[in-house]
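Before anything else, here is the set of structures, which you'll find just below.
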Structure P
Amino acid sequence: METVKTVAILSPGDMGSNVGRALRENGLEVITCLTERSARTRELSDIAGIVDVPDFAEMIDRADIVLSVLVPERAVDVARQVAAVISETGKSLPFADCNPVAPAVALHMAAIIENAGGRYIDGGIIGSPPGRGEPPRFYASGPHEAIMGQLDGRGISVPLMGGEVGRASAIKMCYASLSKGAAALNASALISAMNLGIYDEFIAEMESSQQGVLRNMQGVNSLGAKAFRWIDEMEQISATFGSAGATPYLHKGAADVFRHVTASPIGHERPETVDASRTLRETVELLVEKGD
């Protein structure tokens with residue numbers, strides 16, 4: 001097995017840029033292709049010290065592994081884009097899809113990459129970007145997972161789950177169903193309490209009997225910076241649960257909540273622009289502004 005020295009990241013957004021920085025600080029060369037990327041992504045990439053390779057095919061040629069860290073609705077298109085270059089060059093490049101997708105989608109992308117001559121690694125990220133507490137876990141599965149395992153301890157943790165594609169995606173789906181599903185439930189309860197005119201009484205009761213839950217509800221303050229990325233993730237969880245014999249409808253509802261937040265006055269925020277001085281009440285009042 002070849003040694004990984006150069007990692008290509010698509011795309012260096014909030015998670016991707018911080019992962020790139022961590023890998024670079026741990027001795028790896030980190031590259032990307034910023035062609036047609038937003039000014040924000042370019043800035044985050046520059047701050048992280050990631051090298052921009054303007055030609056996509058050249059980036060693929062230089063990379064020892066590609067990490068796809070995007071929003072799930074772009075995952076398959078990027079896999080196809082990488083597969084096209086792999087097919088043209090004949091390079092058996094490892095491609096790790098680390099996006100929150102259903103196991104069935106992971107299997108579909110595996111076929112795209114493998115049929116082109118590449119090596120597919122199923123990935124699932126759990127945790128915050130590097131530098132914000134404990135290193136994130138990049139769960140990996142599939143026959144080529146050991147290649148991804150070389151990144152373990154370089155600013156990220158890489159638990160290996162065995163040789164079957166879909167296992168890493170499955171643990172991500174189950175975990176996010178709780179963590180992000182709870183965020184949708186918190187937002188729904190707060191919006192409903194405000195619209196029903198019992199917000200203060202509701203908060204008082206939570207302070208009395210559910211202090212831990214109320215602390216978690218503070219996360220609604222920053223939900224506008226994340227909701228747009230979580231809409232399709234909830235749809236992926238819905239599909240996963242439906243295929244596993246559970247109801248798909250719970251997380252379809254969560255997707256609707258995140259659509260509401262995205263369309264609200266706080267939906268334009270990003271992690272670096274969240275108003276840290278805004279109270280929870282003020283956030284909920286802004287979410288109610290859009291009310292249906």
Structure Q
Amino acid sequence: MRVTTLGLASSLAVLSQASSGHKHNDCGPTNNTVWLCGDSTTAPGGGHNGTEGWGQYLKYSFPPNIRVNNSAYAGRSARSFTREGRFQAIADKIVPGDWVVIEFGINDANGYFTPANDTKYRVDCPGMSEEPCMGIFNNATEIVQTYSTYLKQASMLFLARGASVILASPLLTNPYQSGTYKYNPSIYTYYAWSAAAALGGPAAGVYFVDHGAYAAQATKLLGQDQVNAWYPMDNTHLAPGLADVYAKAFTLGVKCGGSGLGYQVVNTTSRIEGPVLGACLGVNATMPI
């Protein structure tokens with residue numbers, strides 16, 4: 001059996017160099033691009049069958065000079081996005097001042113499956129260490145990393161090219177699927193926050209947005225009937241109306257945190273807050289973005 005090493009060209013050794021040398025624009029990008037990396041909850045066309053990804057609506061929160069490139073792809077995890085060279089393809093195109101949003105965590109775990117027996121080749125190593133584990137891909141042994149490592153590797157790749165990075169927590173599944181509202185943050189929320197902190201946080205150009213929590217707040221305000229109607233295919237994929245709400249929820253998280261990108265949002269925080277999205281969350285006081 002052959003062994004293949006599938007990963008980014010950058011390594012964790014680049015961290016100190018990328019963090020200390022990175023110059024990000026606190027006033028936000030001008031004539032720059034916001035790149036989106038994610039799965040079907042973000043991607044164009046969502047999970048198909050009339051669903052849509054929230055990334056398709058993000059452009060409406062920014063002026064025309066800020067472009068949004070939705071490079072998310074259905075069915076992907078941080079592992080498969082890395083293996084397929086999708087992070088690298090974005091890095092090859094970004095210019096200083098761009099922003100990159102990374103949001104996975106839906107396909108990175110699959111019940112009792114591990115990288116060694118996952119037939120969709122998406123599951124990451126468990127935990128958040130830098131120790132790899134062995135997986136299988138195309139009948140070959142694949143060296144697989146933890147979710148945290150994939151996020152840090154990708155972030156350093158973008159930081160080295162002068163971009164700023166937002167690590168976002170994954171979206172929730174339908175919180176009303178049991179008949180009553182219930183939301184518990186995914187462990188990938190902590191992984192994303194921890195990766196942002198390990199990379200140096202805002203001082204290094206790396207930010208955390210708790211997108212899942214802002215989306216959860218919106219679903220509680222929308223109510224069970226509306227939310228159930230907006231999960232038309234299953235409890236994961238979004239109707240266009242809910243994708244639009246989740247895009248606005250992400251924008252609220254960006255705006256509440258006061259990052260440079262937030263200054264480019266076309267509406268003030270007070271105009272975004274309200275009966276649909278709710279208010280700024282206290283998480284931003286302890287996990288600044």
*Structure (P, Q) behind the derived value 14 of relative contact order in percent (Cα under 8 Å, 6 or more apart)*: P
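As an exercise: helix-only ellipticity at 222 nm (-39500 (n - 2.57) for each DSSP H run of 4 or more, over all residues; to 500), calculated from one structure in P, Q, equals -8500. Which structure is it? Working shown, then result.
Working: P: -16500; Q: -8500.
Derived from Q, not from the others.
If Cα Rg over 2.2 N^0.38 Å, for residues 70-133 alone is computed to be 1.24, which of P, Q is the source? Intermediate values should be presented prior to the final figure.
On the way: P: 1.18; Q: 1.24.
Source structure for this number: Q.
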_Suppose volume of the Cα convex hull per residue in Å³ works out to 119; of P, Q, which structure was it derived from?_
Q
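Quick note: the coordinates plus some simple rules give every number you see, no bench work behind them. What you see is a predicted model; the values in this text were computed from it and never measured.
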